[in-house]
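Each structure below appears as structure tokens.
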Structure 1
Amino acid sequence: MARTYAYSADFDKELESLFKDAKLLGEGHNGIVYEVPGNKAIKIFTDKNICKSEADILYKVKKSKYFPRIYKNGEYYILREMVNGKRLDHYIQENGLSQQLIYNLYRLINEFKALKFTKLDARCRDIYVNENERVKVQAGVRNRELYEATGRKGYPFPGGGCPTVSAVGFTLGGGWGYSARLLGLGCDRLVEVELIDCNGQTIVCNKEVNEDLFWALRGCGGGNFGVVTSMTYNLPPKIDMVTLVNIDFTHIDFEENVNLLEKWQEIYKVMDKRANFKLACYNSSDRGKGVKIVGLVYGDKKLTNEILKPIKDIVSQGSYKLDYIDIFEANKIIQDSHPEFERYKSAGRFVYKDYTREEITKLLELIDERAEGATYTAITFYGLGGVIKEVKSDSTAFYHRDAQFILGFQSVWEEPRFAPVNRKWFVEKLEYIKSITDGGFINFPCEEINSQSKSYEEEYYGENSELLKLIKEK
């Protein structure tokens with residue numbers, strides 16, 4: 001469903017005079033920017049909270065030479081110093097990664113640290129959606145911006161649920177999402193990648209050019225083969241509406257929880273590929289013990305109720321909410337449910353079998369008591385299958401396509417002093433999870449992923465690990 005923005009801001013007489021000679025520079029995710037006389041620029045925002053946040057940052061760093069000077073701001077605008085120059089990724093593509101540039105970037109990061117910034121990533125959030133049903137994103141684009149750009153034009157996208165995760169990082173690790181059983185993993189939509197290698201050279205790879213590297217980038221995770229500057233994806237056909245599922249079985253009885261997980265395994269064997277869910281068995285300091293189910297169904301409430309019918313009578317209490325809404329709004333609600341910041345330890349493992357009642361019981365016993373200082377712990381089942389399984393495990397570097405679920409495990413705490421005890425608690429509990437799973441999910445990395453019989457490469461990449469090594473050596 002298409003969206004457009006109307007911009008407005010209350011200018012004083014000085015700004016009104018400057019704006020008469022304004023020159024449009026461009027429109028971005030948060031607003032529109034004009035160049036005005038006096039080597040100045042005016043940015044007009046759609047959200048006054050974002051405007052205030054950006055203004056606060058510029059006032060905070062006003063003594064730093066790395067940031068533009070701010071002159072004044074209003075509720076919906078900022079007047080600041082005009083900054084000229086080329087975007088960093090374009091400069092590197094044209095000139096390479098020189099020692100001087102590396103040194104300057106090093107100094108910039110140190111400046112960020114001195115200014116006490118907690119996020120040290122410089123983003124270039126350019127997104128280009130063309131009319132041949134493709135979308136090209138620059139390396140700094142996050143899930144939130146990508147959903148908004150595609151959603152404005154009526155396209156769904158098989159992105160992730162966490163809003164602040166980079167679309168590039170998400171894709172490099174395979175890319176699980178609530179649309180993956182119907183639309184594929186994020187890496188399955190990828191058609192081209194641009195990256196810069198260790199020599200500062202720009203490399204383009206797709207199915208026709210550098211095809212071995214293109215194969216590796218679809219599931220290798222991280223920055224194993226260079227610095228990715230852009231990715232281009234095929235978009236699915238336009239879809240307007242989906243059903244957003246939000247179920248919370250609060251204060252669940254232990255036996256009900258075991259019964260629910262037994263039934264959940266059965267449901268997924270025959271589940272319509274238009275549906276996918278994340279089921280979290282949690283122990284929370286605020287909400288107690290429960291089960292949270294969030295998901296998307298590319299269909300109406302009738303279809304959704306049919307899919308979920310087998311679990312409705314298992315649990316005695318909780319909330320059961322279905323909303324038939326625009327796909328963009330559904331993804332926004334999911335993303336907005338995530339906290340802005342967490343201290344946690346986590347891992348993701350692959351489930352290849354049905355668990356017995358005894359194994360489910362042992363899993364739930366792992367989170368029966370939280371670690372000291374922990375506010376939340378959970379065992380989470382991320383649904384696989386559908387079209388994910390229709391792609392062969394050696395067609396891309398993402399190997400674990402035949403798994404039934406990704407099993408996530410996490411412990412969350414707030415006070416830094418509880419970090420050591422939570423990590424120790426987590427590693428001890430992880431041993432049982434490793435014994436009933438096979439392989440690790442590279443997008444949920446964990447230092448303790450190694451098992452007695454497998455290296456971390458084998459855990460993450462399975463039988464694809466040897467070919468990845470050969471490509472790396474080229």
Structure 2
Amino acid sequence: MDLHYWRDQGAWTVLLPQMDWLVANYQRREGVTPDLAKAWDVSGDGTAYTFHLDSALWSDGSPVTAEDVASSLRRIAFGLGARPYQSTLASLDRVESLDNITVRLTLKRPDASFIAGLGVIGNVIYPSGYSIQQYAEMKPLASGPFVLSEFKPDYRIRLAKNNHYFKKGAAGRALPYLDGVDLFVIPDPITGYAAIRVGQFDLTYPADPVALSLTSAQAAEKLQDLTISVARESAYTVTFMDRLPWSNDRVRKAIEIGMDRHALVQEQSLGFGTAYSFLMPPKELGGKWGLQQEELMTPRGYGTGGTDIAPALQLLKLSGVDASALHAALKVREGLADMATGVADQLKKRLGISMEAAPVDEEGVRAAQATGDFDLLFDEVSLPLDDPSAALDPVFRSRSPRNYGRWNDAEVDGLLDKLAVVRNAAERRNLSEQLQWRLVDLAWTIEVGGRYTIQAWSPKVKGFAGRLNSQDGPAYRFEDVWLD
């Protein structure tokens with residue numbers, strides 16, 4: 001249960017109610033807020049952050065110190081082995097504990113997304129003098145709102161209120177509001193949803209609607225007495241290689257607007273989610289930076305989403321490329337072959353482009369990404385952080401290792417440069433929208449759907465907002481949730 005090294009739904013569910021971050025980032029709700037740090041200062045050049053710790057205690061009564069914070073962040077940023085959240089601290093150069101309650105983080109360069117990345121789900125703070133192995137042995141030392149009180153394998157984990165917890169709610173009342181939380185192990189999601197419908201539980205785990213065999217229309221009927229939240233876990237994308245005929249921008253744009261997006265959403269997630277988004281969750285799903293669906297439903301974006309394919313056919317005609325002469329392999333990792341086949345079949349049927357899904361193993365995908373040995377590449381892009389720099393810079397900056405199509409554009413690079421240093425929210429929003437529209441126009445990579453999960457809870461559960469995606473850590477903590 002080492003959250004610095006593992007991404008695991010079970011570990012998050014058990015440990016996150018017991019943990020804290022330096023700052024919290026509840027992406028579905030208010031975004032970045034104080035957590036262990038009650039306040040912070042930023043140097044004029046944006047390269048030094050000084051954090052002032054609140055009076056947090058571990059569950060044994062000892063104080064949470066600056067060295068606890070420093071040792072955890074050093075481990076994430078500079079430790080040995082593959083660490084899934086290292087990229088969120090990629091700009092970090094130095095970590096210093098100035099005294100027991102003050103931490104200074106010095107960056108290699110200005111990074112406006114750094115503060116949001118600190119609050120990503122895996123960047124929790126462990127006590128520096130306590131073996132993390134103890135957490136795997138179910139002997140955790142907690143600083144969060146709850147502590148482990150009972151563990152029955154394959155049945156139940158019981159969490160009790162942490163009487164040492166330091167936070168207070170908006171009205172000055174001590175947190176958490178709940179006396180405890182019982183987490184039940186139910187391997188079959190269908191059983192879990194059946195149980196909440198009859199009032200046996202108050203809240204479900206997030207589940208794939210395909211695994212539930214539950215369409216959005218059925219959910220509206222069967223779960224009408226519950227609150228339903230939809231979380232966007234990843235995006236399915238098609239990336240073009242920068243060579244003919246895919247370097248012809250009209251060919252790429254024709255494919256982008258010629259897809260039947262509504263059919264893809266029905267096929268991939270049974271109607272949950274949206275047909276109109278671009279790599280970041282749209283505002284309609286709780287995102288703070290993504291373009292709105294209604295904006296993408298215009299000729300400037302995806303048009304009708306494939307309802308009218310005449311504009312796409314006209315673009316192909318203007319491109320000078322004979323669609324019937326286009327033959328392409330859509331390279332895809334084996335586990336996504338069915339999704340890629342659906343996209344390829346659409347392009348053949350709607351635009352006359354001959355395309356076949358070409359499944360390869362994980363090693364084959366990595367080789368294609370490294371060498372550029374593909375025409376089109378179908379992939380699943382994880383979306384851990386709702387921030388334009390974090391989401392778009394690694395994928396679209398010229399010569400970035402993840403710019404698999406080898407594209408480059410001076411305007412894109414210039415907007416990414418500005419986004420990296422501008423901290424004013426309104427200015428960043430304006431730059432982000434400019435960048436997203438430029439990328440939609442260029443269509444180097446197009447989004448062709450996504451993977452979604454749903455979560456349901458009883459009307460008596462108050463203060464819970466659900467998750468934006470699986471990395472939305474504070475949603476697992478229940479610190480300010482109560483029962484009506």
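Computed from the coordinates by the stated procedures, all read-outs in this text should not be read as laboratory data. Computed from a predicted structure; not experimentally measured. Cβ atoms are built from the backbone, for glycine too; each structure is taken alone.
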**Report entry** For 0.9 (distance in nm of label points 7 Å out along Cα→Cβ at positions 145 and 177, calculated) the corresponding structure among 1, 2
**Finding:** 2
Query raised in the report: If relative contact order in percent (Cα under 8 Å, 6 or more apart) comes out at 12 when worked out from the coordinates, which of 1, 2 was used?
Result: 1
Requested in this report: Can you spot which of 1, 2 the value 14.2 was calculated from, given it is mean count of other Cβ atoms within 10 Å over residues 201-208?
Outcome: 1
Requested in this report: Identify the structure, out of 1, 2, from whose coordinates distance in nm of label points 7 Å out along Cα→Cβ at positions 57 and 225 was calculated to give 3.1.
Outcome: 1
Query raised in the report: Taking volume of the Cα convex hull per residue in Å³, for residues 25-256 alone from the coordinates of each of 1, 2, which one would give 194?
Result: 1
